[in-house]
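Student: Pasting the structures here.
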Structure P
Amino acid sequence: MVPALRADGVRVHVFPGSGDLEGLLSAVDAMVEVLRSDGWPTSNRALHAVVAVLPDLPQADEELLDHVQEKVRKPLAREGMMLGQFHSLCDQGAARNPGFPVSRSPIPMLALRWMALHDVLFVHDDPDRFAAYEERFGTVYRSGRIVDPLFARLYQQAHR
């Protein structure tokens, strides 16, 4: 995230209101349009991200963000995008440290970015999302240029 911030590649939008599933899905649609738009200060898409801050979403409704992420993650992956959800109740662990709740946040948010090489950590166990990943990064693995052994192992496991 630090390189994206330095490159002025992060767009933050506040979505007021309590939110419901349809409203949150509309917010994701708006995020997609921003991510696809022109006018980013850097042409390096790996440094583009859109964050939707949802300050009025009641804590009791924060798990809606998990449902939104689950609902849209496959179609977004097909378009080369990744969506993360962050809220105070999120118990999703970090890929390399499952005991650390990496997606826990005091303010509910969604974050959208273009798929990156490290996303094998998140897509290896889903054939549809892995297919979208392989379409974009398969040549890197076939070339033997992968330096992270975990990425290579997860790619091989998913490829079977």
Structure Q
Amino acid sequence: SFSLPVVTFVDAERFATLREASKLSSAYSEATTAKITAITGSAWGPVYIAAAGRGANADYTFAWPDAVVSAVAPETGAVFLWNDRLKGSSNPVEDRRKLIEEYRATRAGALQAAADGSIEDVVRPEDTRKKILSCLDMLSGKRVSTLPKKHADIQL
């Protein structure tokens, strides 16, 4: 309503609850204006799906260079993919930590997400404002036709 763009700053570490993710998903599904997502920390799990993944339907998604972008938590992804490397380890705690770091670097980094097409761009933190203004300018003519109806029932 009011044709205001939806600009979302995502950091799963600071995301309150799944209820908040649900509200955000509702806002994204109802919005007919520009939807821009900036991943400033980590976007994984339900937060990735609700706000940063392709299914979130954002018009433009970008991340800071040190952001973590993954459909699952890095801890989960590392153990799921490379559990066989932990078998027979003399120091499983340390080896697990190394696998998680490797997963973050090779599978869940912002540059990898951009290369995979999960996000559009990687932007330095000091250029965030400039990038958002550029996106708003690019999407200023966006028009989405919807069926005439009252507002949807949004999760409150």
Structure R
Amino acid sequence: MFGNQMLLKLGSAVNVPIEDNYCDLVLSLGVIEHYRLKEDLEKSVKEIYRILKPGGIAVIMVPNRISFGVIDRIIQQIFGKWDYGYQKELTPKQLEKIIKKSGFSVIKYKITNLIVVPGVRKNFRFRVIRTFDTFLKKIVNDCGFYLYTYSKK
């Protein structure tokens, strides 16, 4: 929220129903990784760029490919327990390439195990993933469950 105005609209991420150069800030938290087609993933990031004002900020979060969360997803899919449809985790370099291709400059990225969904931290599987990711991060710096990018138009 900037000033005293906030705009919430429902629509497709590949065809956002907002005019060009309208938003100061756009959040995309756990959305773009669910597109099967690379073109749709890229189009959704281009839409974020389109609706941002010059100098506007985009915060994009996806599951990080360098995480034990990937192994957990594959196991859940094998046993028919995965409830989130198609998902493609991305590395920092993959996401940065998509963001820059859309016209953004990437200010920074951050990898974290922090989750904002209530109740999930108490989930045993998530605690195991977080433990493995925390240990592996000592060896591989880009390890962690979530990949956040902060980009500027």
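Any read-out appearing in this document is the output of simple, stated calculations on the displayed coordinates, not a laboratory observation. Quantities reported herein were computed from a predicted structural model and do not represent experimental measurements. Cβ atoms are built from the backbone, for glycine too; each structure is taken alone.
Student: Given 29 as the derived value for relative contact order in percent (Cα under 8 Å, 6 or more apart), which of the supplied structures P, Q, R does it correspond to?
Tutor: Numbers: P: 21; Q: 25; R: 29.
Derived from the structure labelled R.
Student: When distance in nm of label points 7 Å out along Cα→Cβ at positions 24 and 48 is calculated, the result is 1.9; to which of the structures P, Q, R does this value belong? Walk me through the numbers on the way to the answer.
Tutor: Values: P: 2.5; Q: 1.4; R: 1.9.
The read-out comes from structure R.
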